[in-house]
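In the part that follows, the structures are each spelled out as structure tokens.
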Structure P
């Protein structure tokens, strides 16, 4: 990967990290499309590693607000979801992966614009892989 591509990728990754740090999610949604355009083979490992670093920094800075019970339910869904995602990446072609990522982001944006807000339950936490705010 050329230095120019790395510099260009750093811009959306920086904003995605800010989004992740401020609202708790969004790293993959905001950065993955740009990474997929530059080099689809970097997905999903780059997003997972970046999200781990950002989440770790946020955890250290805001450790008084940790919710271990909620995080446990979210982790119960996040681990198998990450493994399933890695499996899909292993079997999908780069072109199909790019379209899949783009379509997933667009569906997420459309659902968000329609104002859908699911109730926070244990089941929704496991499915989303995220604990409530």
Structure Q
């Protein structure tokens, strides 16, 4: 695994709840792969992971893509996020991937996808996010 800005970053409680863990990154490309734990506690009555949880996982993939691309200098505050649910998510390991499509001076645009362990795409998302200096955003 290559060194990233996450090597010296303490994950927030929400990320820990989701089982967030860095799998791979290409900071120069603004690309990241994150692993999540799709816990049974996240399921709706039909036995699938609730869409809001999947959205949180996507959000927690796309923001970190900007963080690694800027070597930890910039943090994101989501402005808009559009999620498309493509397949039901069963409990188990889930993988998020995100790519920064444009990094401006104050706004970033990022696209992401969430997949089952077998590669089935469960949901896709796009976001626009305000860029904030990490020192001002993280306490």
Structure R
């Protein structure tokens, strides 16, 4: 019940933003659950980044990101005549991870929810071992 309420609130806020004069960047790093609807189908991936520019709606730029891939650097639209500013999402997430001391908070011996495919689990295990987190 709470999930449905939260989803409705999120979709309502999303609609408000998309009707506004603001560009909207959405970063979905959850790997599960319901994704906000898009106008066109996108490639399957556990993570997505979307950019909805005011002048191009209802079309959006989509970056599907596989588990093994580095998060992309995306353009952040600014006011005309300024060009887009690059935003390195991988660097942002790394900084948050470091500042939040997540290396001490996360038990990397446990598999993350939702369950990974066999190939993803093997990649993650190898990656965590190379980082000495397992």
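None of the figures in this text is laboratory data; all of them are computed from the coordinates on show. Note that the structure is a prediction, hence the values are computed from the model and not measured. Cβ atoms are built from the backbone, for glycine too; each structure is taken alone.
Out of P, Q, R, choose the structure whose coordinates give helix-only ellipticity at 222 nm (-39500 (n - 2.57) for each DSSP H run of 4 or more, over all residues; to 500) equal to -6000 when calculated.
Details: P: -25500; Q: -6000; R: -10500.
Computed on structure Q.
From P, Q, R, which structure was mean count of other Cβ atoms within 10 Å over residues 26-33 = 16.9 calculated on?
Numbers: P: 21.1; Q: 16.9; R: 13.8.
Answer for the origin of the read-out: Q.
To which of P, Q, R does the computed value 15.4 (mean count of other Cβ atoms within 10 Å over residues 58-65) belong?
Values: P: 9.8; Q: 26.0; R: 15.4.
Going label by label, the one that fits is R.
Among the shown structures P, Q, R, from which was the value 30, 19, 15 of semi-axes √(5λ) of the Cα gyration tensor in Å calculated? Provide the component values of the computation, followed by the final result.
On the way: P: 25, 18, 15; Q: 24, 15, 14; R: 30, 19, 15.
The structure behind it is R.
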